Structure I
Amino acid sequence: MERSGPPAGVVTFINRFTVTGDPQEFEAAFAKVASFMTAQPGILGYTLSRHAEQPGGYVNVALWENAGALRAAATHPDFGAHVGELRRLATSESDVYVERQRYLGAPAQQGGAV
């Protein structure tokens with residue numbers, strides 16, 4: 001029997017931003033959204049990175065326990081008020097990925113050269 005509903009497993013939400021206003025103002029607005037989102041159930045982590053070579057380019061990567069947790073946060077009654085300022089300062093494109101495999105690197109070596 002085929003399963004319906006949101007996919008199971010860890011979900012990665014990726015949002016690419018192109019800032020059309022002041023980058024500092026965008027980062028401050030993003031911090032407010034991140035504060036709201038990290039208080040929501042099911043969030044595992046949230047990172048905003050600035051593109052190294054593209055002015056105004058940012059990417060947000062958020063990890064969620066599952067698609068239902070992401071959907072609940074994005075449909076929260078207060079969500080719209082938090083993202084309105086971001087929409088004024090930047091355009092965005094988003095994607096959602098369901099984790100299939102995870103590879104972890106070796107722990108960093110402590111101390112001096114070997």
Structure II
Amino acid sequence: MSSFRKPLTIYRYEGKPVLQGNGKFILPAQESFVIKASVQPLKATEMDALPEGRRGSHAVKVYSDTELYMADQGTGIQADQFEWLGRKYEIVAADAYQCGVISHWRMYAVEVRSH
């Protein structure tokens with residue numbers, strides 16, 4: 001399975017956002033690191049697994065030995081991001097396949113559009 005994986009640069013926030021007095025959040029700096037991953041487009045039937053409101057976005061699935069993080073409001077963790085084919089994506093779901101034979105992670109990611 002690893003022969004299909006290519007280097008993919010991941011961008012991860014180094015901490016939690018900070019709420020300013022004016023009610024706006026400031027995001028922490030991002031660090032980058034490279035993983036080996038296979039990025040594939042989602043099938044039409046897999047689009048239903050995306051969070052509501054994200055199903056109309058470009059979406060991909062990522063297979064890797066490295067777990068990528070999705071946003072977690074409880075802990076303040078921000079979603080990991082990456083660029084693929086000229087588009088920026090963020091992780092919205094992650095599933096562990098840790099069966100001991102070919103253990104890996106499958107993550108879903110959707111395009112992040114700048115405003």
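Looking at relative contact order in percent (Cα under 8 Å, 6 or more apart) over structures I, II, structure I comes out largest. With distance in nm of label points 7 Å out along Cα→Cβ at positions 42 and 106 derived from the coordinates and found to be 1.3, which of I, II does the value describe? Traced to structure II. When helix-only ellipticity at 222 nm (-39500 (n - 2.57) for each DSSP H run of 4 or more, over all residues; to 500) is calculated, the result is 0; to which of the structures I, II does this value belong? Here the read-out was taken from II. As an exercise: mean projected area of the Cα convex hull in nm², for residues 18-65 alone, calculated from one structure in I, II, equals 5.7. Which structure is it? Label of the source structure: II. Of structures I, II, which gives 14.9, 52 when Rg and Dmax of the Cα atoms in Å is computed from the coordinates? Structure II accounts for this read-out.
All of the numbers you see were taken from the coordinates with simple rules; none came from a lab. Because the structure is a prediction, the values reported are computed rather than measured. Cβ atoms are built from the backbone, for glycine too; each structure is taken alone.
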